[in-house]
Structure I
């Protein structure tokens with residue numbers, strides 16, 4: 001990267017920090033203000049923030065890896081959750097707002113009552129806040145390290161770093177995120193999410209356009225992909241014209257069936273998921289929550305997916321012998337983006353990373369504060385005390401996320417680990433509402 005690229009990245013960091021700190025006073029009044037924005041979010045802000053939380057720097061790398069090894073059909077690993085998200089629109093969005101909770105763990109005790117339910121609430125809060133959440137933060141940090149490495153960011157300023165230096169630099173960015181998310185609470189998180197989502201989307205579109213132009217346009221890309229792969233990389237559904245299973249599909253029939261018919265309802269996010277629930281609970285009213293769920297589905301499944309997939313297909317053609325398919329995305333950036341645009345796209349990836357990490361920090365802290373500290377240790381805490389505890393909990397979550405990053409090695413593998421950890425209780429989470 002050149003000096004101009006670094007200046008663009010620096011400008012983004014200053015704007016993100018300034019916006020987050022500007023909203024700090026709104027999140028400092030009470031527990032509800034800090035973790036659910038005083039229940040005053042508009043649908044467009046809440047819905048965009050929901051989409052931003054699922055858009056991290058690891059996402060384009062993950063999709064590049066999936067498309068590079070399984071083809072487009074491999075994306076059913078996460079497209080399958082669309083079934084649950086459509087149900088979220090029509091059923092659960094309004095119910096979560098109506099419940100007036102701060103975290104989904106809180107609903108456990110409300111629904112069942114008694115000491116066993118309280119213990120279950122505390123156990124869930126601990127597991128979601130620390131092991132599961134921190135693993136998620138860790139693999140986002142891992143992806144950031146891979147991008148820093150692939151783009152040779154340290155080398156561009158004359159430094160040859162070791163692996164620990166690369167990781168510590170990413171943790172440094174996470175601490176930067178902690179400053180504004182820990183200070184301003186959900187207000188700062190969702191406001192920066194809105195800005196970061198569209199910056200991230202712009203960066204993805206820029207990379208896709210330049211990559212496709214390099215191979216001669218979409219008309220040249222499709223036959224080039226077919227010639228470069230020994231499996232069907234272009235099919236959306238692995239079926240032949242006669243509705244028979246395609247032997248050339250990048251995934252097996254069993255795997256595809258598990259994605260489509262089991263995964264979405266068995267996963268722990270079957271009725272929304274913690275970060276989404278937090279934003280739905282923060283909406284102004286039930287109607288705003290439903291509209292937010294609509295917007296999320298459109299942005300997440302319709303708008304944002306395709307630039308990443310296109311870039312992954314181009315990487316298959318340009319780098320047919322690339323060992324780690326996840327690195328195809330940043331390698332294309334390094335090889336073909338001119339000065340200025342490279343800085344903008346790096347800033348967009350940092351925006352995606354910071355959006356996810358800030359969400360995870362605030363979400364994890366909400367469990368520790370609301371479901372453990374307030375419920376079991378200091379039920380009579382003042383609002384000022386709870387805000388302070390929320391900030392301290394944010395620090396703890398960030399530190400443990402950094403520790404998890406030291407032990408993560410592969411983005412897709414860790415992504416599947418998170419899915420595996422959360423698979424099983426989904427049906428119970430759906431049925432408890434009825």
Structure II
């Protein structure tokens with residue numbers, strides 16, 4: 001019996017395939033919705049860790065930075081494996097490993113035990129994004145991938161909302177070790193759902209999908225994939241833009257909760273939820289705008305978003321904490337622009353890099369982002385420590401990073417594919 005021949009390069013793929021595409025996307029989004037409970041929970045434990053384990057802001061900055069560096073390095077490996085093996089299996093293994101490592105880290109008694117386990121958790125967490133992007137590539141046509149990628153990043157942004165909400169509740173009612181235990185329970189549940197109901201590609205349902213590349217291109221690209229990718233100057237510029245964008249993103253995600261928790265006001269603490277809400281909305285709006293109006297100039301969206309974020313940081317530094325509503329609004333819109341810029345950045349990969357090396361390219365770009373973010377955490381933690389816990393210095397680093405990201409993006413237009 002012949003399989004129905006379809007091409008994911010076409011929009012009109014039939015009702016059944018469209019249902020399967022959406023099921024894949026929504027379940028993957030559901031899994032990633034809880035992924036960040038395994039690493040962004042750290043922000044809410046920082047003050048408790050510093051007090052109970054006798055650590056400084058420099059120590060906690062090193063811990064968060066090392067997780068990001070190991071996460072970034074793991075992105076390269078998971079991206080490479082995602083192009084060659086089952087993305088579903090890689091994501092599931094990473095999720096389960098992260099859940100276990102979080103439980104172990106909650107029993108840490110000092111700097112080194114915490115650091116070693118948290119570095120291992122960085123590797124486990126790295127097994128989610130690049131293989132997840134590969135699933136989207138396998139299932140969604142080229143002209144719809146910015147939207148699908150925006151939805152995926154939307155779940156990533158909402159994951160921060162879920163993490164912030166769960167961890168705020170836990171830290172206000174329990175001690176810091178429980179931040180690494182209770183929020184991970186729903187993560188385990190959705191990981192099981194993901195493993196049971198996701199398939200790697202349409203062919204597993206009997207569909208024959210037309211390739212977007214010739215066999216000759218596939219063979220050549222697989223043999224020289226990393227060399228070909230890093231020789232693409234526009235991809236390198238896009239990766240640098242991602243790097244500076246990630247410094248800004250994680251500077252905000254990790255230190256904004258600490259900034260407000262330090263104020264010891266339950267009312268102020270919940271202001272932090274505005275940041276991930278803005279990030280979640282920014283990712284999906286940026287994906288829509290990119291597909292609709294900037295398909296050939298995705299770098300324009302990146303530069304505009306990052307400049308807007310930089311301007312908002314300047315405004316934030318001048319607004320007193322007592323103006324709660326204005327603080328919420330600024331954090332929301334700043335998160336919108338900072339994280340929204342990442343949707344067209346990842347989408348550029350689909351245009352510059354051939355399909356069969358896409359997971360590797362995504363891993364390399366994400367690795368660059370997290371390498372930069374990790375170094376940014378070292379710098380931010382050290383600056384805060386050396387300046388009497390002045391957490392506002394973090395915003396200066398974020399401001400500079402936004403401007404540099406916008407400048408790098410100028411040369412990363414998406415009109416040439418790496419072949």
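Tabulated values for the structure
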item	result
Which of I, II leads on percent of Cα pairs over 24 Å apart, for residues 144-279 alone, largest value	I
Structure (I, II) behind the derived value 51, 48, 28 of Cα extents along the principal axes in Å, for residues 200-367 alone	I
Structure (I, II) behind the derived value 41 of relative contact order in percent (Cα under 8 Å, 6 or more apart)	I
Origin of the value 21.0, where mean count of other Cβ atoms within 10 Å over residues 128-135 was derived from one of I, II	I
Structure (I, II) behind the derived value 35, 27, 18 of semi-axes √(5λ) of the Cα gyration tensor in Å	I
Structure from which -24500 was derived, helix-only ellipticity at 222 nm (-39500 (n - 2.57) for each DSSP H run of 4 or more, over all residues; to 500), options I, II	II
Comparison of I, II by distance in nm of label points 7 Å out along Cα→Cβ at positions 16 and 304 - largest value held by	II
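Bear in mind that the values in this text are calculations on the coordinates, not laboratory data. Just so it is clear, the model here is predicted, and its values are computed rather than measured. Cβ atoms are built from the backbone, for glycine too; each structure is taken alone.
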